[in-house]
Structure 1
Amino acid sequence: RQIHENYKLYPINLLAAGREDSSIITEAVKRQLADKLEQLPEGARPYLVASYANPVNNQD
């Protein structure tokens, strides 16, 4: 539990968790995630998004 609470969140984590309203999510962050997703087969993409989103979900 303490690990989850102290984990530093990055803009890409918030974006993957669907929190696009955050002021720290820039077009560069959106492009970064899109680039990472494009490198993967379509079936693997949800797993990458989930792995980036999990730290945000664990803090809720």
Structure 2
Amino acid sequence: MTKEQKDKILKAIAEDRNDYARDCDRRIAEEQGKIIGADYMLQRFLDVLRTEVEPQESEEEE
């Protein structure tokens, strides 16, 4: 096998690894986006619950 053939093979392997790494990074970013979105929705839900519960508690104290 010539040096050129070895270089082509190594270059192809490196490109495949880069493609795989990019794909993994994209998937991780998508999952992080889902987590961030879910966290935001949970915080909004908890805020709504707090605003509904707090006025009732203050009315009971009076």
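If Rg and Dmax of the Cα atoms in Å is calculated from each of 1, 2, which structure is the one that comes out at 26.7, 90?
On the way: 1: 11.9, 34; 2: 26.7, 90.
Answer for the origin of the read-out: 2.
For helix-only ellipticity at 222 nm (-39500 (n - 2.57) for each DSSP H run of 4 or more, over all residues; to 500), the calculated result is -18000, so let me know which of 1, 2 that is. Mind dumping the intermediate values first?
Working: 1: -18000; 2: -36000.
Traced to structure 1.
Given structures 1, 2, which gives the highest value for mean count of other Cβ atoms within 10 Å over residues 12-19? Don't jump to the answer; show the numbers that get you there.
Details: 1: 18.5; 2: 10.0.
When mean count of other Cβ atoms within 10 Å over residues 12-19 is calculated for 1, 2, structure 1 comes out on top.
None of the figures in this text is laboratory data; all of them are computed from the coordinates on show. Since the structure is predicted, the reported quantities are computational estimates derived from the model, not experimental observations. Cβ atoms are built from the backbone, for glycine too; each structure is taken alone.
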